[in-house]
1. State the single structure among 1, 2 that was used to calculate distance in nm of label points 7 Å out along Cα→Cβ at positions 13 and 37, giving 3.3.
2. Among the shown structures 1, 2, from which was the value -9000 of helix-only ellipticity at 222 nm (-39500 (n - 2.57) for each DSSP H run of 4 or more, over all residues; to 500) calculated?
3. To test your reading of the models, identify which of 1, 2 gives 29 for relative contact order in percent (Cα under 8 Å, 6 or more apart) when calculated.
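The numbers here are math on the coordinates, done by the rules we state, and not lab data. Here the structure is a predicted model, which is why all the values come from computation and not from measurement. Cβ atoms are built from the backbone, for glycine too; each structure is taken alone.
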Structure 1
Amino acid sequence: MKTKVCCNCDIFKALGDKTRYRIVTALLDGELCACELPRIVNRAQPTVSLQLKCLSKAGVVSARREGKKMIYKIADPRVKLLVHKGDLK
C-alpha cells in the first residue's frame with residue numbers, strides 16, 4: 001500500500017511534465033476524448049497516449065470507453081485544486 005507522501009509525489013511528478021500539465025489543464029473543464037487531446041495540446045497522438053498512460057498510472061486521470069473512443073477526466077478532485085492554486089497568472 002502506498003503512503004500518502006508517496007501518492008502525493010506521484011501526482012507532483014506526473015504534473016512536472018509540460019505535455020502532461022497541458023493535458024490536465026485541458027481536462028479541468030470536463031471530460032475529453034483522447035482523439036481531441038493531440039490538437040488541444042499540440043502534440044502527436046502517440047505522445048499524448050504515452051502521457052495519458054503516465055497520468056493514469058499516477059491516479060491523476062481516469063478513462064472510460066465509449067464505443068471505440070476513450071474518454072478521459074480528472075480522477076482526483078485534489079488535482080484540480082492543486083492546478084488552480086499553482087496557476088501563477
Structure 2
Amino acid sequence: MCTEYKTAKKQLGDLIAEKLMGAINYIENATSLMDVANYPPFHFHELRGKRQGTYSIDLGRKLGFRVILEPISNDGETVKDDKGFYQFERIRIV
C-alpha cells in the first residue's frame with residue numbers, strides 16, 4: 001500500500017494518488033468507522049468469496065481502484081468473525 005504521495009504518484013499516476021491520499025486522510029481523521037461507511041463517495045461495501053470479512057471503499061467508481069479494509073483487534077490481529085465490522089475500533093488497510 002502506498003502511503004506516501006510521491007510513491008503513489010509514481011506507481012499509480014496523479015489522479016489515483018490524489019484519491020488514495022484523500023481516502024487515507026479521511027479514514028485517519030474520521031471520528032468513527034461509521035463515518036467512513038456512511039460517506040457516499042466511498043461506496044463502502046463488504047466483500048465476498050476469498051475476501052469475506054473485509055470491506056472496500058472505492059477511489060472512484062469509474063476509475064476501477066479501491067482500498068481494502070480489514071477489521072483488526074486492539075492487538076493488531078485479524079478479526080474474521082460474525083460480530084460485525086462496527087464493533088472494532090481499528091482497521092488495517094490491505
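1. Details: 1: 1.8; 2: 3.3.
It must be structure 2, since only it matches.
2. Numbers: 1: -16500; 2: -9000.
Label of the source structure: 2.
3. On the way: 1: 29; 2: 19.
Computing relative contact order in percent (Cα under 8 Å, 6 or more apart) on every structure in 1, 2 gives 29 only for 1.
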